[in-house]
Structure 1
């Protein structure tokens with residue numbers, strides 16, 4: 001396992017060297033989107049409308065953050081279960097999204113899309129939303145404010161800690177043998 005420091009937006013040459021189990025510290029801009037926001041993105045694509053952010057090189061974080069306490073950019077920002085976005089992810093990867101962040105396993109269709117389009121799926125530590133929020137330096141709702149916590153936000157992150165779960169080569173961290181003493 002290797003450690004990488006990456007800056008957004010991501011390119012093929014950033015993603016291809018990554019392997020399941022690698023640690024990544026991400027700095028730059030990421031976008032939040034959960035189920036309802038994904039449905040709205042698909043509607044916009046179907047209607048050939050402009051999207052609220054550029055997909056090329058983008059990273060989507062599956063999170064519905066808590067309200068920001070006074071003096072903080074964001075509240076607790078732990079990942080949600082990624083499988084709920086699996087029906088949308090292959091299309092987004094085909095259009096340029098390079099990575100997603102969440103928790104849990106991905107479908108074979110998503111893993112195939114990651115290989116075909118040189119993408120990666122990062123795992124963020126579930127249950128550590130308060131700690132993860134300390135790596136988010138700015139948060140701005142950029143689309144669908146009516147969705148409340150599920151609105152699309154533009155987040156600025158600094159050294160956001162992630163694990164590569166699924167890589168562009170078809171490997172999966174969850175499928176690797178566990179250490180046994």
Structure 2
């Protein structure tokens with residue numbers, strides 16, 4: 001199974017990725033973790049991404065596509081995966097589709113965790129991460145609205161989009177996802 005979790009900051013992508021990973025025994029590919037690890041390791045791509053991450057901006061498509069190609073080439077992804085936080089633009093979604101064609105794979109579902117903006121801000125601030133300041137969260141929300149929401153228009157006509165009410169408890173969100181996946 002190959003799944004994408006989409007949603008704004010604080011929508012529960014990480015929580016649901018862990019739950020789905022445990023249920024289906026699939027690797028979770030969290031873009032935030034990939035970026036943080038690459039920056040900490042001072043890799044070439046990590047250093048290219050660092051200024052964008054520090055400002056709360058989206059890392060340019062050409063770098064993100066390289067990160068994802070490298071990750072999806074690793075053997076643990078052969079039987080499926082869960083992407084959390086990628087793609088973040090319609091262009092990345094299209095490039096991911098081309099990449100999957102190259103790998104002779106296909107996406108099963110893009111799962112959109114829909115949540116009101118005020119709740120996204122509240123949840124993001126409650127996480128207390130270094131990169132979860134009010135200014136950075138507001139920038140992420142703006143970018144989410146401008147760039148990520150068009151991804152829904154990419155997957156919906158392809159009948160690959162499941163929309164989930166992310167305002168529910170994590171258990172209820174998981175139950176709704178599992179019901180729609182079955």
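Matching task: -16500 is the computed value of helix-only ellipticity at 222 nm (-39500 (n - 2.57) for each DSSP H run of 4 or more, over all residues; to 500). Pick the structure from 1, 2. Computed on structure 2. Looking across 1, 2, the calculation of Rg and Dmax of the Cα atoms in Å that yields 15.4, 42 traces back to 2. Calculating distance in nm of label points 7 Å out along Cα→Cβ at positions 42 and 154 for structures 1, 2 picks out 2 as the one with the greatest value. Distance in nm of label points 7 Å out along Cα→Cβ at positions 122 and 162 computed as 0.3: which structure among 1, 2? Only structure 1 yields this read-out. Have a look at 1, 2 and say which one yields 48 for percent of Cα pairs over 17 Å apart, for residues 2-73 alone, as calculated. Attributed to the structure labelled 2.
Here the criterion is relative contact order in percent (Cα under 8 Å, 6 or more apart), and among 1, 2 the highest value is seen for 2.
Since every read-out is calculated from the coordinates, none of them should be taken as a lab result. The structure displayed is predicted, hence computed values, not measured ones. Cβ atoms are built from the backbone, for glycine too; each structure is taken alone.
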